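Scrolling down, you'll hit the structures one after another.
Derivation of every value follows stated rules applied to the coordinates shown; laboratory data play no part. The model shown is predicted, which means the values in this text are computed figures rather than measured ones. Cβ atoms are built from the backbone, for glycine too; each structure is taken alone.
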Structure 1
Amino acid sequence: MKEEYKKLQVKYGLPSYEELAKYFLIEGIDEEDNILKEVSKKMFNKVDFLADIVESLIQPDSSISTMHEASNLSKETRANLKVYYRKLMSMNRTLLISNLEFEENDSAEKIKSVFADWLLIKDELIALLREIKETWSRDYEIKEDRGYFG
């Protein structure tokens, strides 16, 4: 698969196989599959997963973990969550369209576009995830207010 991807990389000016493998785990794609469609799906899965995390911080559900994480983020990070979410959802929808309307040339362009966007946001997302992780090193209280159950 790696050799087939490299041919497509040259043809369309795509990111290197190694870069995509590093961030989007494309190694498991079979040669029999449509490589660009499968790369796009792998990218979509990662972007969608991260968008779900950011969304849960913007609008925490009743889960103790997301409520704890969201309430313990810095003010600056909370202010940036919507920016991250907007970028991720734009990438998400670009890849979704690519998968639904698959055309090789268009898919290659969308992979390049989303990868460029990924490079711009990945460091911010890593910093966000580190801050989320850090919230768990602080003590926290579980509120026992059970409210209305009926």
Structure 2
Amino acid sequence: MVIEHPEKENDFDYTLIPYGFTHCFNSRCPQAAGCLRQIAARYSTHAQRHIQVVNPAYYPVGDAPCPDFKSAEKIRVAWGITNLLEKVPYRTARHLRKIMIFHFTKTLYYRFFRKEYGISPEAQLYIRQLFLQHGVQEEPVFDSYTEEYDW
């Protein structure tokens, strides 16, 4: 059996799949082409002795939407907040930093700062809204961006 990989998957790196990510081997699913779980299953190799899979008896019937569908569309992840508050007035910047530490936790805030953890689009939106709520009209500036799968 020959498994074809669509062109947009050429950059797919199976080693980036997080431990415990659920795979799906239902290639007849109407959503299979755009499902990250299906793509992961197609790229799985004999190197992994155990993987987590969707129970084949649980596949949706007919055209019912799959509750395990995971979009294969990449998201724009921001990295680093070292210059995030640089152009913000000092008092406002101190206050925003405190709010972000409270919201994200101190550990996650500093993991963002050190570029150890990517900032999701939802977190980027939260920061943007926080800026606006405190009168900062400039867009938040993160250190860099990457396109990633949303595991």
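Summary table below
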item: Distance in nm of label points 7 Å out along Cα→Cβ at positions 44 and 60 from the coordinates reads 2.1; which among 1, 2; result: 2
item: Ranking 1, 2 by distance in nm of label points 7 Å out along Cα→Cβ at positions 92 and 116, the structure that comes out highest; result: 2
item: Computed -24500 for helix-only ellipticity at 222 nm (-39500 (n - 2.57) for each DSSP H run of 4 or more, over all residues; to 500) - originating structure among 1, 2; result: 1
